[in-house]
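Dropping the structures in below, format is structure tokens.
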Structure I
Amino acid sequence: MNRLRWKEVSLSIPGPYQDLLVGQLAALGLSGFLQEENILKGFVQETQWNRELELNLRYCLQRFCAEFPHLEIRISTSSIRHTNWNKRWERSMAIIEPAPGIVIKPSWKRLRKKDKGKIVLHIDPKMSFGTGHHETTRLCLRLLQEYVQPKTSFLDFGSGTGILAIAAVKLGARRAVAVDQDEWTIPNIRENLKRNRVTNKVKAILGSVNAIPNIQFQIIAANVDLPTIVKVLPQLVHRLDEGGLLILSGLLTSDLLALHDLLNRKGVVPLDIVEENEWAAVVSVRA
């Protein structure tokens, strides 16, 4: 009999924020995430649960709440018997259509008949953000669908799974660069590039804003958060063609006023804003 026991870590957090937190929890050693409306559960072997991990988890949650001050995340733990949490999590991941004619499918799901003729993004999330289940990813995909033109050059900054870079080339971009500073994202991006057969069109780079190649892009997308945008905006604008488009998300609607002032100071003119629930994405043009 398998006597392996697990520690279930249950967090009270609204659904729209859960995807933003999963990658950080996975980096701490949690896995097999189960997402409910206002509860996120992660699992770790009970033998690996110790005071250091608990403190690191609480520090992670403090940093997350500092980024979203209106959140109050409560945590509880319990011991449970062994089961295959990753398989349970995989079963919970559905095929979704985040924008008309664009489908996101994990590798363990089969396409439906109604998906025939649509652009299919084969995305396995692993520990990275960008499955299409979060509002900000969906908003970015809708904007890419509207603004990507044939032979566009595209930069996906803070790429996560690589989903926006993959979508851009499938929508007609001639090349794309995917940059992320978290080491675990790069193998995931490369797996997703291979699965989508776009390895020859998308380059995955580990690093932050200084790792961006010294070339100009016609469209740059950054689905990150407002503090990161404030920090990297000058460099992103510097890498943007004159007349090029900048797509920014990871933003709450309450961030829009501060962002508008910031864009004006950097010579970038907002063109369009799309919103879903309390999240927003902004497309701007470099004047």
Structure II
Amino acid sequence: MTFEAFLQGLSDENERNAVRARWEPCADKLDENGAQRQFVFNFDAEPRLPEAAWQSIKQAIMDGSLDAPSLQRALTLACRAHTLAGDPLPPPKPSPLGRAVTEERFVEILRDQYAFSTDDQKEQFMLDLLRPNATPASNRAQLRNKFLAPENRVMWAAFDGKHPGNDPFAQMSNDARSIRAQLGLDQDERGDLLLFEYALPDGITARFPTIADAYAGDTWLWFFRPARRGEPYGKTLPWPGCPNAPCPELVHESIKGNTLTNRIRTARER
């Protein structure tokens, strides 16, 4: 259900009016410079969140401070409790999938899993992982017990909806900024991107992304829009002015590197 449908379902009219009255200044605070207008729109466009998720979001709106950082933190915590709540994608399961993440961020993910403890160990680990003669098998072996995204968090993936089985990045320019633009990643982010190509293992469900997934991270995905009912999958929201079409996207649980189907590649920051 959408946020408005949730509000309409509240039996107490006074409560309904109170939430609306509180939400308007909250939305203004989060949209102070106009850059996040999509976020406000998404609350009424999101059709897949269950009532329990909206209840948590409503409570965050009513109980949180009206300053933007505190409000954003309260909404993040509310969303984090309801990630991966979107509908499963209809079969067949897309494969392969693609994930793009900065090398710096991936190093942090590995460090949190105790892949290395010193800078020298980190340098050697990454040199081995990204060496020119690395193979899918060597990458899988090195990362077989390492999550490709933070454990117990949402993992986002792109794929080729028109040509199943194709490299998810084949139709993208091989530079970091162009890929960020097409996938709708953080505009303020800089640095080379690591490109992971992988298959979902049995038991892991591919799902439609929801606003809870988009706003559950430490950095919000401002360039996101919920898929409408009847669509076969989610679609990225590229940056304004991006000449490339949106890509199909989905979310799932974090998985390990033994799922890689291709060697890790690097898209350089130009």
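Taking mean count of other Cβ atoms within 10 Å over residues 52-59 as the quantity of interest, name the structure among I, II where it is greatest.
On the way: I: 13.4; II: 18.8.
When mean count of other Cβ atoms within 10 Å over residues 52-59 is computed for each of I, II, structure II gives the biggest number.
Out of I, II, which one gives 14.6 for mean count of other Cβ atoms within 10 Å over residues 20-27 as computed from the coordinates?
Values: I: 18.9; II: 14.6.
Label of the source structure: II.
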Exercise for review: Work out mean count of other Cβ atoms within 10 Å over residues 140-147 for each of structures I, II, then name the structure with the largest result.
Suggested key: I
Review point. One of I, II was used to calculate relative contact order in percent (Cα under 8 Å, 6 or more apart), giving 27; which?
Key: II
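Work out distance in nm of label points 7 Å out along Cα→Cβ at positions 60 and 172 for each of structures I, II, then name the structure with the largest result. Intermediate values should be presented prior to the final figure.
Details: I: 4.1; II: 2.6.
Comparing I, II by distance in nm of label points 7 Å out along Cα→Cβ at positions 60 and 172, the maximum is at I.
Any read-out appearing in this document is the output of simple, stated calculations on the displayed coordinates, not a laboratory observation. For clarity, every value in this text was computed on a predicted model and none was experimentally measured. Cβ atoms are built from the backbone, for glycine too; each structure is taken alone.
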